[in-house]
1. From which structure (1, 2, 3) was helix-only ellipticity at 222 nm (-39500 (n - 2.57) for each DSSP H run of 4 or more, over all residues; to 500) calculated, if the value obtained is -11000?
2. For distance in nm of label points 7 Å out along Cα→Cβ at positions 140 and 388, find whichever of 1, 2, 3 sits highest and give me its label.
3. Comparing relative contact order in percent (Cα under 8 Å, 6 or more apart) across 1, 2, 3, which structure shows the greatest value?
4. Consider the structures 1, 2, 3: one of them gives 3.0 for distance in nm of label points 7 Å out along Cα→Cβ at positions 92 and 212 as calculated from the coordinates. Say which.
5. Give the label, chosen from 1, 2, 3, of the structure having the highest value of FRET efficiency 1/(1 + (r/R0)^6) of positions 12 and 356 (r between Cβ atoms, R0 = 35 Å, to 0.05).
Structure 1
Amino acid sequence: MSSEELEIVEIIQNKLNGKRLKYDDYYKLLKAIAENKVNEVLMTYFTASTYKSPPSIPELYDFTKAMVDIGTVVKFKPPVADKHSTGGVPGNRVTMILVPIIASLGIKIPKTSSRAITSPAGTADCMEVLAKVDFDPDELKHIVEKTNGCIVWGGGLNIAPADDELIAVEKPIHIESEDKVIVSILAKKLAVSATHLILDIPYSRSLKIKTKKQAEAIANKFRKLTKMFGIKTKIVINYSTDNLSKTSGPALESFSCLQILEQDKDRDLRLEQKAINFSAQLYALVKDIRLDKAYDEVSAVLSSGKALKKFKEIVKAQQGDDSITSKNLFEKIKKNTVCSVIKANQEGKISKINNNNLSAISKILGAPEHKFSGIKLLVNTGEFVLKDQPIMELYAENKDKLESGIETLKLFQVFEIK
């Protein structure tokens, strides 16, 4: 081993043994990871060390600062808005509605997003159905200067470059270190010069954040760290047992977003309401105005079609087809999949939707690797259904995956009917 490799091993050993790492330790380790000088075994040990010896707030600050400093920072004149969700809720595609709303109100919002880690779709996966998401920092800056907003994949920007390497280690075993998630989120916000942030922390037994206590602990760390970095932050903790929209999978979730931006009569009103609420809170935070005033301005932008127009500007700037509509996207979904309609096996009221099962079956069908695969729900919780009434549609990459999805659904139901 070289002296550099020995030093990296010693840093990881120190963390595994519960010692506090300092800025220089994190910088050396993360730089080596970004330069592909650390193998997967050592990265796995480092990831495990954050479970065994959770970093303190000062240590998280150093970890985050080092993550930012080894990558590229795209500089914008403030204010710069941003939004993030800790995730886990199928159909929680608020970003694709919020970004054009905020951008159309004259505020820069350079949104960098992740691909799916444990879910059937990440925001970057969904946007990629409609436009290119892989850009370099100069291209990102050009898009935002032109349109006020973007929705791009963070992995191609050299922003927090070690982050995607660590994510790749976590993905096969379906885990995410809580503290590493905090570092990852903050590093990416700092890397695009964010000055104002709204953070969504959903929790429930079927999500990766299980309890209110856990959500509040994460929120407390975010409050302390964003204050240290000078980012004005609004944090929303919410109990979430249902999917947010009636779709799961990249193209299907994009379809739901387009319906809302188009104000289609069949749009998902729960997703729309959350997008309006979060947009209003972020706008009020940036402009320092009353929430009711912000809510009115945000609602007007969406209902008037200005948000849709801005979204299509962003799609075009990201080399996508700005003539896309929800209708022709759904035709693409049908053309690129095999489909099966699932019917209720009994009469009764839908009391619950199991997000874990919804996500698992969507992935069996092919999502997110196959962008058009996923599930479209035809009913919601609280609705009364008859026996043999259609309740969902499965869209799969091929017949084998469709059959696997159908068989799995027999054992792991999405709907609980009582």
Structure 2
Amino acid sequence: MQLLDLQPYRKKRVFVALSGGADSVCLLDCFCSKAKEYEISLSAVHVEHGIRGEESLRDMHFCEELCKSFDIPLKIYKRDIPALAKKEKIGLEEAARKARYEIFLSLLKGGEADLVATAHHADDVAETILFRLARGTSPSGMRPIASFGGIVRPFLSVDRSQISAYLKARGLPYVEDSTNSDESYTRNYIRRTVLPAFEKINENAEIHLLQFADLCARDDEYLSRLAKKEIIYFGKDRLVPVSLPDPLFFRACLLCLDAEKDYTSALFQEISKLKTLQSGKKISLRHGQFAAREYENIVFYSPEEPPREAPFREEDFSDETKKLRADLDAFPKGCVVRTRREGDFIVPFKGRKKSLKKFLTDRKISARLQKTLPLIACGEEILVVCGVEISDRVKVTESTTRVGFF
């Protein structure tokens, strides 16, 4: 009885995430049974969360004995999840997941593994769909357990009944997590109460949920490609036009978020409110990121410290990919690189003298960016607004011999 094709993992270094439960034991055995045939270098990784006391240690020792019987290496990591949850003000489930994925990604980034395989299966997908629908999501959230960054999900087309049958046929032992029966955990409640209630309405409810998720994912993939083309990149900032129709606007916003996932509809409602507010209004997102209305766009940005004043060095402006050009010999001595100050003025290329603030406002550059744009200045006179404009004083002429790029 073979539940999965291992051809995609041929000659790979694979770590199986092993909890000791039925799903992960089944996945590990599937890999073990064909590892030599497919030249897979197989290991397992177990995370002891420090949540369930002696039972948690029991699971760890079970994994040790199981890996010895399979003759494969096991790496064990211990984490104090209750302490992490308290520190970051998140739930135990979220904290445990965060710790696990940090460990998995460290194995990949550290060069110890090509892939880390988790035992998420079709039932997990159905449960996660219901969880996200209840909490608030969009079609973009209907592909809830995707592979990413070397973390793979070989069992997504396998359901719990197939796993149970496999374990029984192979006579494989596994451990039960006593908290799986505790319906105070949201996912347990969905698994034990909500999904069975759906199946009373229709015995194929789980299949229909998966089909619905697949259709949503296909539509979302197409619309996301269209949305990506509408994003404007300005340095590290990402701008989304407020004029986009909602299906593209919200997907473009999602693509701009520094998020792995898990954004609720409430967040997008907050972003949507910015469309009706005046330029300069902003909201705080996660991980130090902000969204703000800036003229006809919503801009997603992470604030940075403005550069300190530094001497103007010609060699710093030799990048020919920059769009602005200026005559290096036209810059007076004593120029500096700095940000905007009160009293600054500019005589734009082929233009008249203006205060720098008015010039930038006329160019529809937001107050936020005005404070951070790098300038080349001599006293209060601005000779270059990097990436935006040069002063008529330093323009390239027929007599120019040395050009700088800004």
Structure 3
Amino acid sequence: MEEMIEVQGPSAVAGALPVYGAKNSVLKLMAATLLAVGRSTITNVPEIHDVTVMAELLRRLGCDVSYRPAEHEVSIDVPEELGHQADYDLVRAMRASISVLGPLMARCHRAEVALPGGDAIGTRGLDMHRAGLEAMGAQLSIERGFLRASADGGLGGATYRLGYPSVGATENLMTAATTARGVTVLENVAREPEIVDIGRMLREMGARIEGLGTTTLTIHGVPRLSPVTHRTVADRIVAGTWAFAAAVTGGRVEIQGAEPEHLSVVLDKLRCAGCEIDTREGRFVVQGPERPRAINVSTLPYPGFPTDLQPFVVALNAVAEGSGIITENVFEARWGFTAELERLGARVRLDGHHARVDGVPAHELSGAPVEAMDIRAGAALVIAGMAAQGVTEVSGVEHIDRGYEHFVDHLANAGVRVQRRIARGWS
């Protein structure tokens, strides 16, 4: 039966909210364990649906996976003989499944990965994944909905420059290069904290990687890697979500388990919106203003403003004083949720990859039934509902479950009038 989130506004957030490991890191860490025979353990794992999907994918490849959500831990026993096919039913449900491509090419010298699905937020092609692996000696083709790759003699070192600092391509090429013959140089790579986290785990496994956190990675291939225990980096997007909840509702929240240095651009923008922010090691406090000021934001690869927090800027500007321009430079189709926000009374005008949002006082927004179309848009609609008058009902809860651990419970514990229930249906 379909579930929904019901939020009664206005309802400001007030209290402490936790941050666990990053969704955008832990799934790739799980895939990277394929590189080493034996038992690897990943800690600080969020209790989210996508971890369950990745665990099932690894099981189908022959691994024994023990996921302990209450302990925020997953252990993966990797066999000597791995399967090499990632099936469509799992890959279509979670695009991060494509991250097994690099490890499978390193271990098996072949892989068959269904072309991915995931959130409907824009085109994310595999051209750079393919071109980078071909530079390392692989042969690739697309047949019957699968990307098929092979390198009968194994992969060899190469120099490859990414046309765009793609996170997914950086991850796959970095993992594939760890055991390739010779030296691989990857230029114009992604620099996100999640990339650095994966690189650090690979180093702990015995990989020789130089340049983490810079635009160029140099990887000296080694014969084999060893299993490890590794703690996942904190989820900066969840931390940012809680920060925007305070900014939009005029609340005060202590965000625990976060790494504020990974959100420096975001926190600067929130200060411009009128928030008071106190950062400390491993946590920070955000006091939202009585009414925020509109801000202008352009999304960019790290260290720029993250595209995953763009929907929250739209929600903030919807109740802000003045008008703000948001420019989406990463995912061209990320504007679909604005029509849902307009159902609450927001004033949004789209022009290509720009959106102008003219703020109205929060009491002029009114609750309505809306639908979450992706993970972050769903969370942003809940936060907008917290600022609006009356009841907002958010369907498409399964999207939110993919990226947030106990989203409703955490907000309720911080004083928000919110609950999860079976949808009644509406016209």
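1. Details: 1: -16000; 2: -11000; 3: -8500.
Of the options listed, only 2 reproduces it.
2. Largest calculated value belongs to 1.
3. Once relative contact order in percent (Cα under 8 Å, 6 or more apart) is worked out for each structure, 3 has the highest.
4. Working: 1: 1.7; 2: 3.0; 3: 3.7.
Of the structures listed, the value fits 2.
5. Details: 1: 0.60; 2: 0.05; 3: 0.85.
Across 1, 2, 3, FRET efficiency 1/(1 + (r/R0)^6) of positions 12 and 356 (r between Cβ atoms, R0 = 35 Å, to 0.05) peaks for 3.
Each reported figure results from applying straightforward, stated rules to the coordinates on display, with no laboratory input. Computed from a predicted model, the values in this text were never measured in an experiment. Cβ atoms are built from the backbone, for glycine too; each structure is taken alone.
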